[in-house]
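Q: Multiple structures are listed underneath, in C-alpha cells.
Only the coordinates and a few stated rules stand behind these numbers; no lab work does. Only a predicted model underlies this, so the values are computations on that prediction, with no experimental measurement involved. Cβ atoms are built from the backbone, for glycine too; each structure is taken alone.
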Structure P
Amino acid sequence: MSAVVAYLDVAATTRVEPRVADVVLHWMTEDFGNAGSRTHEYGTRAKKGVQDARSFLAASVGAKTEELIFTSGATESNNIALLGLAAHGEKTGRRHIITSAIEHKAVIEPLLHLREKGFEVEFLEPGSSGRVTKEAVLGKVRDDTLLVSLMHVNNETGVIQPVAELARELRETSTFLHVDAAQGYGKLPEDLKSPIDLISISGHKIGAPKGVGALVARRRGWSKVPLEPIMFGGGQERKLRPGTLPVPHIMGFYEAAKIFEESRSRWEREARGMRERMLTALRKTRFHINGDAEHSVPHILNVTFDGLNAEALIVRLKEQVAIATGSACTSASYTPSHVLMAMGLPEAIASNGLRFSWFPGQVADFVPEEFIETVVHMQPPVAD
C-alpha cells in the first residue's frame, strides 16, 4: 500500500501508539510472567501491573477497581453483560429488554439469541437524527423490563446517545442499563461516569492493541449486578471471564488510556479542526450528512454524495484515502446499512453512506480538497 494513503477509518481501529507498542513488547519479553503465578517475582510483577491497569481504567469511568474485569474487547463484554443477565431475568420473570435498531451487531445478535429463548426484545428506531430520545426509552419501560441496552456513540454516524440522562433515570428503577461504549470510551468521559450499570469497552479504538477490552459492572449500593458466567474454566476475573490474563495487552491498554487521557483536550480540538476542514471541502459537492450533527463526536462523519455509488468511490479513492461504508464487522456486505435504514433514510442514501473517521496527529498531512476533486469529477451533473 502506498505510504501517501491517508487512514480515515479509526472507527474500525486505530494504529497502536509507538509508546504502547514498547510497553506491550516489554511485558512480552521481560516481565512476561503469568498474573496468576504466586510463587515467584515474575508472577508478582504481572499481578501488580494488572491491578494498576484495572484501577486506572475503572477510575476513568468513575468505577471502583473491583467493578472492572478484563475481556478480549467490547464484543465479548457485550455478550457477558447481555447473556449473563438472562438467568436473573428468568428467575424474576423480567424478560422484557429495550434496545435500539442502530446497535452494533455485537449487541443485536446476542439479543436475538435471547429472543429465541423467550425474551421480548423491543428495537426502537431513532428517526432521521440517528439519536434515540430518553423519553422514547423511558416510555417503553415496564415493571418486567430487565434491561435497557443503548450504545454510547454510534459506530457509523458518530451520533451520541443520551446514556448519561438515562442512567440517572433508570438508577431509581429495577431496570439495568448496559452501554456499549466501544466508540465513546475516552472521548466523552463524563458520560460514562454517570451511574451506568454495565459498560463495555474496547482498547483498539484509542491506540491500544486489538484483542483487549473491559466490562464494568457497577454496584448499586451493596448490590452487585446479578451476572452469571457464560464461560467456565479457571475462575479468573471474578469467575465471569476465565482464562489466563493477556498481561501485555492489558498493559498496552493501560498505557493507551493514559496517553489518551493526557491528550484528550488536544485530541478534541484537533478533531474538530479536521471536521471543519472536511465540511468546508465538502461544500464543493452535493452531499447529505447522515445523523444529527449537533449531537455527534468530532471525529466521525457519515455522508452520502448525490448520484454516487459508495463502493465505486472507495475504489477510485483507494490510492488517496482509506474510508469505509460502515461497520468493519459488516463492511464485506454490500447490503444497505442497517443503521441508516433504521433511521428511515431512503435506500439510495442508506446504501451509499460513507464513514470518514480520523485520529488527530495520524492524518496531519491529509488535505481534504485533494480527494474532494475526485468526488466533484465523479458526480453526475444536476438534471435540468
Structure Q
Amino acid sequence: MALVPAPGVDPDWQALMAALPCLAPLRRTPQDPRYHAEGDVWTHTKLVVQSLVGLDDYAAATPERRFVLFHAALLHDIAKPATTRVDPQTGAIGQPGHSARGAVDARVLLWRSGVPFALREAVCRLIHVHQLPFYAIRGSRSGESAEMVVRRLSLELDLRELAALAEADMRGRVCADSEDVLVDIALFRELAREEGCYGQPRAFADRWTRMRYLRGEDVHPDYAYHREAGSTVTVLSGLPATGKSTWIKTRCAGLPVVGFDDAREAIGLKYGKNEGAAMHFAVDQAKALLREGRPFVWNATHLSRQMRAKTLDLLFAYGAEVNVVYLEAAEQTILSRNRKRDTTLTNAAIERMLHRWEVVSPVEAHSVTYHIVN
C-alpha cells in the first residue's frame, strides 16, 4: 500500500522501479505509432497511471480499491515485452495476447509478493479485459453483443473500475481516434447503469438461467429457465499440492472420484506419460456416471480456462449442476508439500505450470467457491 499514490499525486517512479524490476523491460519495448505515438510501453504506462490518479473514480475509491486500480494500471501492459512481434516486411509492431498473458504474469508476481487473494484477482481480471470497453459498444471481437459483454463482465469484476482503467488507458496514449474511443467508454458506462450492474453484478432469475445465458442459449436473464435433471458434480481446480485430495476426503467422502491422477494410477502411468490415455479413462468414467445421473467429484488441476472448458463442456452437455471448488496455497507451502508426497511430479514441473495459471472465474459454473490457505 505504501507505493500507492494519493489522488492527484504522481507516484514515486524510482521506488516502483526498485520494487518491481519487471517494469524495466517496458522502457525498451516499442509500440505501433498508429496507436501509441507517445512512444515506448513505459512512457505509455506512466501516462496511464498519471491519468488514472487524476480521475474521480480513483479519488472516490477506498484505499483497497485504489490498490487494485493502481496496480492494474501499472501492470496492464506488463506482458508486452514478451509478446512483441515486428513484421519483417512492413515493420508493423504488434503485441498479440498481451492482456491474457499479462493477467497470468501479474498473478504470479502478486502471489509471490503476498498480495491477498481477492485484491490480486481483482487486479488480474482487470488486466485480462482492460481493452474490452474500447470496442464492446461497436461489437466485441468474439461476436458478443454489448449487453452480453456488460452482463458477463459484471459477474467477474467491478465495471466502474474497468471503465476507469479503460479511460486512463486511452487518455495515456496519442492516437487518432482517442476521442471516439472515450465516447464509446462513456457509452459502456451508461449501458452498465441501464443494466443495473454498474458497481454490482447483473441480477439473473437464478443460477440455472445465468449459466444457460452465459453459454450462449437464447434465454432472458430475468426469466427463470427450467432446470434439466442431471448429476451434481463438484469440480476441483488448483495447482498441485494445494490440498485437493484432502478436501475431497473431508468434504465428499463416499462420492465417486474421477480424475487424471486417479486414472494414471489405475492404468499404471507416471505423471506426464501418455496423458491421452489417462484423459480417455477419466472421461469414460465421467460419462458413465453422468448417464446414471449420479453425483461425483472431478479431481484435477484444471489450471487453465481452456483445460477446464473441456471438462465443463462435457458436464453441461449432460445437464449436470456444476460446482467448482478452487484451492490455493502459498508457493512455499505447495513446494514443501510436494517434496513430501509420493509423486513423480517435480517442483520444477509445478513452477513451469505457472505460465498457464488462470484462476477459475465466477462465470464458469453454477457456483464457484475459493479456499485459500497461506
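Q: Quick check on the output: -14500 is helix-only ellipticity at 222 nm (-39500 (n - 2.57) for each DSSP H run of 4 or more, over all residues; to 500), derived from one of P, Q. Which one produced it?
A: Numbers: P: -11000; Q: -14500.
The value was obtained from structure Q.
Q: Figure out for me which of the structures P, Q the number 15.1, 41 belongs to, where Rg and Dmax of the Cα atoms in Å, for residues 285-348 alone was derived from the coordinates. Present the calculation step by step, with values, prior to reporting the outcome.
A: Numbers: P: 12.2, 33; Q: 15.1, 41.
Corresponding structure: Q.
Q: Given structures P, Q, which gives the highest value for FRET efficiency 1/(1 + (r/R0)^6) of positions 85 and 293 (r between Cβ atoms, R0 = 30 Å, to 0.05)? Could the numbers behind the result be given before it?
A: Details: P: 0.30; Q: 0.05.
That would be structure P.
Q: State the single structure among P, Q that was used to calculate Kirkwood radius over Cα pairs in Å, for residues 125-204 alone, giving 12.8. It would help to have the intermediate numbers written out before the result.
A: Numbers: P: 12.8; Q: 12.4.
Here the read-out was taken from P.
Q: With mean projected area of the Cα convex hull in nm², for residues 229-340 alone computed per structure, which member of P, Q shows the largest figure?
A: Largest one: structure P.
Q: If you don't mind, there's one more thing I want to ask. Could you tell me which structure in P, Q was used to calculate distance in nm of label points 7 Å out along Cα→Cβ at positions 173 and 197 as 2.5? Please report the intermediate quantities before stating the final value.
A: Values: P: 1.0; Q: 2.5.
Source structure: Q.
Q: Which structure, out of P, Q, was relative contact order in percent (Cα under 8 Å, 6 or more apart) derived from, given a value of 15?
A: Working: P: 23; Q: 15.
Matching structure: Q.
Q: One of P, Q was used to compute Cα extents along the principal axes in Å, and the answer was 74, 53, 33. Which one was it? Spell out each step's value before the answer.
A: Values: P: 74, 53, 33; Q: 59, 50, 47.
Only structure P yields this read-out.
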